[in-house]
Structure P
Amino acid sequence: MPKIPLEKQVKIGVNGDEAVAYAVKQSYVDVVAAYPITPQTIIVEKYSEFVANGEVHTEFIPVESEHSALSAVVGAAAAGARAFTATASQGLALMWEILHIASSLRLPIVLAVANRALSAPINIHCDHSDAMGMRDAGWVQLFVENSQEAYDTTIQAFKIAEDPRILLPVAVNLDGFVLSHTLEDIYMLPDEAVLEFLGGPRKVAKTYVDYLGKEVELKLDPANPITFGPLDLYDYYFEHKMHQVKAMSKVKEVVKEVNEQWYELTGRKYGDGIIDTYGVDDAEIIVTVLGSTAGTVRHVAKRLRQKGLKVGVVRIRLFRPFPFDEIRSVLRHAKVVGVMDRAISFGSYGPSYLEISTALYNERNKPILVNYIYGLGGRDVPPSLVEKMFYELVDIAKKGEPIFKPRFLGVRE
């Protein structure tokens with residue numbers, strides 16, 4: 001596809017939720033199931049306007065719960081539709097049962113998660129505890145930094161999910177309120193360019209059915225009956241799980257390809273699609289982070305580099321499958337790595353810290369890792385707090401002593 005220069009893209013002021021809704025609109029989605037929950041509601045609310053105005057020809061299904069929302073798109077995707085829904089916090093928790101079904105049935109659903117703290121107490125603001133609850137459910141998980149990336153990544157998510165090498169559901173995570181409700185200028189592509197990028201409407205993968213002796217589309221079709229989700233006991237269950245393992249092993253390759261294709265089309269890309277780095281080549285101190293906080297961390301790192309400190313930042317964009325090789329390559333030469341987690345795992349370390357520890361475990365000369373739990377329930381993370389963290393990491397590097405427990409950044413004592 002020829003590159004579309006910025007002046008031919010449409011500049012529009014939207015919040016992050018609206019950016020996702022516009023991306024879904026342009027992706028020619030067949031079925032959207034909708035249930036409201038703060039701070040996601042704007043996504044399906046905006047999309048309902050597109051439906052009501054006749055701007056899309058989507059089957060819009062208002063349902064009675066998030067469990068039903070994901071169940072509805074499971075049925076739609078199994079019938080061959082391009083399907084989407086969105087949620088947050090307790091809504092994602094209510095989808096728990098169906099999350100595993102969607103991935104096990106190899107359905108290329110796209111789910112937007114406006115990240116929000118889990119109850120109790122009730123909190124409607126941002127942290128990543130909801131997303132971390134689904135990290136072992138067999139979904140591809142992408143985290144975005146800003147609303148432009150939310151728009152871009154939602155479109156990319158359909159292409160990734162529907163790739164015949166993958167056929168797994170994809171969750172696009174955007175920080176609640178920080179992105180979902182904050183106005184930002186973004187650039188949108190013309191509708192026809194998005195459709196061409198996605199290769200048109202969803203193309204259903206095919207499978208060979210032995211007893212019929214022919215190849216049929218992998219969807220519910222009375223003319224070519226196949227079974228989804230039958231009873232699967234110990235004689236085959238393990239082997240079928242390995243199909244998901246194999247599909248996950250291909251995700252990084254596809255994400256990189258799609259990131260490059262998007263760059264060729266729009267001039268925008270996000271690192272290599274998997275991680276996005278700043279200043280890591282000579283960095284002695286590196287901080288890893290997910291989501292919108294990366295902008296603040298990068299801003300502080302730039303200021304500190306001007307003062308002569310060798311600091312760098314790694315934003316993890318793809319959390320599942322976790323990029324062990326990429327993380328190992330970029331962190332192995334640092335003296336100290338601060339791992340920021342906007343989620344808490346009671347009785348353990350933060351989720352990112354556990355993954356990064358695993359990535360570096362077999363390295364002979366590995367950096368000291370320091371886990372920072374931060375921003376729970378929407379707690380602000382100003383540059384001054386991030387700067388304090390960087391200087392603490394510099395001090396730890398001088399002492400060379402390991403840290404054996406998480407630190408809590410910005411909590412009142």
Structure Q
Amino acid sequence: MTETTIDFINKDLLGSLSTKLAQEPERITQAKKAGKKVVGYFCPHLPEELILAADMLPIRLTFGGELEPVAAGEDFLKSYSCPFARSCIGYRKLSNNFYYTAVDAICVAYTCDSMRRIQEYWEKYFGIPTFSLGVPQTHDRFRTKPHAIEYFKNELKLLRQKLADFSGKTVTDQDIRKSISLCNKIREKLWLLFEYPQSDSTPIEWQDVLNITHAGFLIERADFIVELDKIIKELKKLKKEDLPLDTRPRVMIGGSIIGIGDQKILDIINGAGANVVADFTCTGSMFSRKRVSMPGIIGSPMDGIAERYLYNIPCPFMTDLPKRLNRLVRIAREYAVQGLVYYNLKYCDIWRSEFKFMKEALYKQLSVPSLLIETDYSPTDVGTIRTKVEAFLEMIGGQVWNK
């Protein structure tokens with residue numbers, strides 16, 4: 001896989017986006033020559049609005065699925081660290097992925113020990129400036145722990161100032177309001193696309209929408225909106241009655257991060273004859289589920305950012321398990337899911353520890369069964385995983401229920 005290749009299923013519909021993605025390395029190179037700085041980040045808890053407000057280019061570094069960066073990352077992280085974490089530093093060491101070499105700085109949200117170490121390694125061994133964002137573990141959906149939101153607001157305030165100092169530009173509230181508006185438009189348009197797979201006659205599949213989302217991590221955000229508008233316009237021309245009925249088993253995928261290029265589990269599911277229609281991952285629909293609330297003229301836009309980024313991303317390193325379970329069940333119900341494939345990268349303990357809870361919640365409330373797949377980026381277990389997935393699909397294949 002090259003750094004500009006994302007394998008779209010619907011190539012006719014998404015040809016323009018694919019072309020734009022292929023042009024990004026050259027565009028970023030020219031922008032850097034003109035003095036523009038590029039800031040990378042890994043986690044969805046990191047508000048790219050602040051990077052945009054500082055007049056810098058945000059890139060979400062979420063590539064995965066390749067063995068060579070994982071091996072390179074073992075020079076820094078132990079072999080029992082998750083393969084994605086090792087890749088986050090391995091790509092930079094190898095210098096064979098444009099995006100990891102193009103960044104002038106990175107922002108790291110403290111969500112696990114491996115990510116915290118990655119910040120230190122990038123700075124010490126590669127000389128890349130790094131900016132941290134502390135994310136509280138103790139919060140709940142009822143907002144009964146005010147110390148959590150206050151801590152997060154202070155962390156965001158510090159990050160805002162660090163980014164301003166790095167860019168050499170004062171970051172005003174008006175700058176942040178503009179970046180919020182831009183990012184909200186992207187979320188709204190992406191969410192429209194993620195809604196299509198709710199239907200059993202859809203012109204665009206969930207996996208294409210996932211890949212569109214991945215492309216948006218790399219493409220200049222204003223250009224990405226243009227591409228989204230093109231896609232939405234073409235989709236609106238299609239009539240549901242002209243589309244074939246999709247009778248494949250409807251599967252939801254959840255668990256560990258699915259990075260750009262991490263196709264193994266998705267290829268196995270598709271090859272076995274299932275249709276992934278929904279997800280519960282931090283690189284999928286979760287990214288676009290909630291907008292940042294825009295305050296009035298007097299209010300601070302930072303409050304809206306803090307609210308959205310603390311409470312929207314149901315990461316298992318946080319304490320509010322009921323919120324995550326409720327959201328999981330709601331998605332499964334809305335998309336008429338017949339089974340959950342829980343994709344867990346080896347050694348990612350925070351996601352692995354929640355499988356039992358999610359399995360029980362789905363089955364108890366909706367009679368939806370779950371399958372746990374623990375794997376890494378190696379192809380050696382493809383046959384074994386395929387057998388498990390095929391048996392799982394055979395079990396749920398005849399199970400149909402109404403929303």
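Where a number appears in this text, it was derived from the coordinates with a stated rule and is not lab data. From a predicted model like this one, the values you see are computed outputs, not experimental measurements. Cβ atoms are built from the backbone, for glycine too; each structure is taken alone.
Observations, loosely collected:
- With mean count of other Cβ atoms within 10 Å over residues 223-230 derived as 10.2, matching label from P, Q: P
- For 1.2 (distance in nm of label points 7 Å out along Cα→Cβ at positions 23 and 159, calculated) the corresponding structure among P, Q: P
- Parent structure of the calculated result -11500, given that helix-only ellipticity at 222 nm (-39500 (n - 2.57) for each DSSP H run of 4 or more, over all residues; to 500) is the read-out and P, Q the choices: P
- Value 16.3, calculated as Kirkwood radius over Cα pairs in Å, for residues 183-254 alone, assigned to which of P, Q: P
- Top of P, Q by FRET efficiency 1/(1 + (r/R0)^6) of positions 119 and 167 (r between Cβ atoms, R0 = 41 Å, to 0.05), largest first: Q
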